[in-house]
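A.B. asks: So, here come the structures, one by one.
Only the coordinates and a few stated rules stand behind these numbers; no lab work does. Remember, predicted model here, so these are calculated numbers, not experimental data. Cβ atoms are built from the backbone, for glycine too; each structure is taken alone.
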Structure P
Amino acid sequence: MEYQDIVYRLDRHVATITLNRPDAMNALTMNSYAELEDALKRTDQDREARVLIITGRGRAFCSGDDVKQVMTDPETSRERAEKWKVRIKPAPTPLAEALLHFSKPTIAAVNGPAVGWGMDLALMCDIRIASERARFGEIFVKRGLIPDIGGFYCLPLIVGLSKAYELLYTGDIIDAREAMRIGLVSKVVPHDELEPAAMDLAARIAGNPPLAVRMVKEAVRKGLDYNVAALGEYHGYALSLLFQTEDHKEGARAFLEKREPLFKGE
């Protein structure tokens, strides 16, 4: 697959996927999801790749789904509707499943805002390093939706139930220092030092025996004992209902119109 929305690089056993829609704050389109999934599978199968870094180009890590494209592009409305139906089947979303089954260490180098699915993307990585410019927000509730597995499963494991509920219920956005304080990220570095810091960590991991590293990751997963299929089934069920609500439509309209939404519970 030729990539348009991402840049893929492999150097000295470290693969890097860079989200490459800087003018849209690296918001995800259906094409972006497909390219990320393809790059993950490519990396997982490549014996030369031992560690994966995911980052973003420009001022954002990832601002989540491209709401403007999803809600307003009339030329692709039928195709888009069909693709969204695929996404809300009672099964894990393909990209989430690819991330959660990925067999090698993953590092999110969060260079700027990571909100919505962008935060889920970071949460589903094994390790998160943040630039001082990073921001994090599980803003799904403000659009009348729920997060993907990254939000409702990984987040409570990372920061604990109380803080996870607070972030999920409010949709609040926190800065890098708060993310560090609650254990959401491993470290915060000056913006210009983010890439070297991520590469240094990746190189140290890549220098260890690849099979042992992969078995460490699998052992941790078995210890957590999560059922991706069951989690994905509930996620699909919830979205199949929520996408049809007036509150979801109002949340999306309010975002595009840059105003506060008025939710009615219907």
Structure Q
Amino acid sequence: MSRDVLTRDVAVSARGIWKCFRHGQEYVTVLEDLDLEVRRGEFVCLVGPSGCGKSTLLSILAGLEPATLGSVETEGSADTDREPVKSAFVFQRDLLLDWRTVLDNVLVGYLLRGESPRPHRDRALELLHQVGLRGTADLHPWQLSGGMRQRVAICRALIDDPDVLFMDEPFGALDALTRERLNDDLIALGGAGEGGKTIVFVTHDVSEAVFLGDRVVVMGARPGRIADDIAVHLPVRGPELRNSPEFFEIAARVRAALHLQDDVAQAERLEMDA
């Protein structure tokens, strides 16, 4: 992590997070005593084995579900004189309304809040243009490809200019080429640095995490905990970056951390079975 990032205010802070679910007569621990800080303008990617609690942690950070123990604070949340931080969530599925137009889907949040979307129409059209969807405003989602639908979902999340964007494997169901193009779009839309969006992004794809993130946080197998926190010191993102030696070096470190967690989980299973 660069010195510039370290001097920024903390946008999201999680302290001592535990998450337990009841399963029959027993409780299953999904997250265990987890701490995480994300600074303003930082892009943090969460990776880890399936079932390690990445999506659960993201939902807790976003305030969509409570932690069993621990606390989450956002920038300024303890200061009553400051406006609360605005956040948005992009889910694994695009969740578009097929009976409404693309433009209506981008603006649907205002309709749900009983506000007029008209003042935001130009902003919505600008976002659609930025992600390569010029001319689609009057189409319906069922007329779009999967990648185009996910672009609409991202525009819907960005329309209200959130300070923090939470993204839960938004490109997981797409082909590799479409995924790379959307990674490029996200960098362009979200920006980077002090003036950019704060983004927390869950993915299973190591290359995606290294390309997008200022940090890649590796989570261990259930119960989920932070196993490694890898800073990504790379130049301005672009398609050519994916072929650089520096990119491959960081990706290899992330993969090594993930393989180590697989070995730990396997050893724990063998110990339980013994």
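A.B. asks: Tell me which of P, Q gives 17.8, 55 when you compute Rg and Dmax of the Cα atoms in Å. Display every interim value, and only then the final one.
C.D. replies: On the way: P: 17.8, 55; Q: 19.3, 65.
For Rg and Dmax of the Cα atoms in Å, the value 17.8, 55 is produced by structure P.
A.B. asks: Starting from the value -13500: which structure in P, Q was helix-only ellipticity at 222 nm (-39500 (n - 2.57) for each DSSP H run of 4 or more, over all residues; to 500) calculated from?
C.D. replies: Working: P: -13500; Q: -10500.
Source structure for this number: P.
A.B. asks: For structures P, Q, calculate FRET efficiency 1/(1 + (r/R0)^6) of positions 25 and 105 (r between Cβ atoms, R0 = 41 Å, to 0.05) and state which one comes out highest. Don't jump to the answer; show the numbers that get you there.
C.D. replies: Details: P: 0.95; Q: 0.40.
Max of FRET efficiency 1/(1 + (r/R0)^6) of positions 25 and 105 (r between Cβ atoms, R0 = 41 Å, to 0.05): P.
A.B. asks: Sticking with this one: For mean count of other Cβ atoms within 10 Å over residues 129-136, which of the structures P, Q scores highest? Don't skip to the end; give the middle numbers.
C.D. replies: Values: P: 24.5; Q: 15.4.
Going through P, Q one by one, mean count of other Cβ atoms within 10 Å over residues 129-136 peaks for structure P.
A.B. asks: Work out which structure the value 20 belongs to, where relative contact order in percent (Cα under 8 Å, 6 or more apart) was derived from one of P, Q.
C.D. replies: On the way: P: 20; Q: 26.
Going label by label, the one that fits is P.
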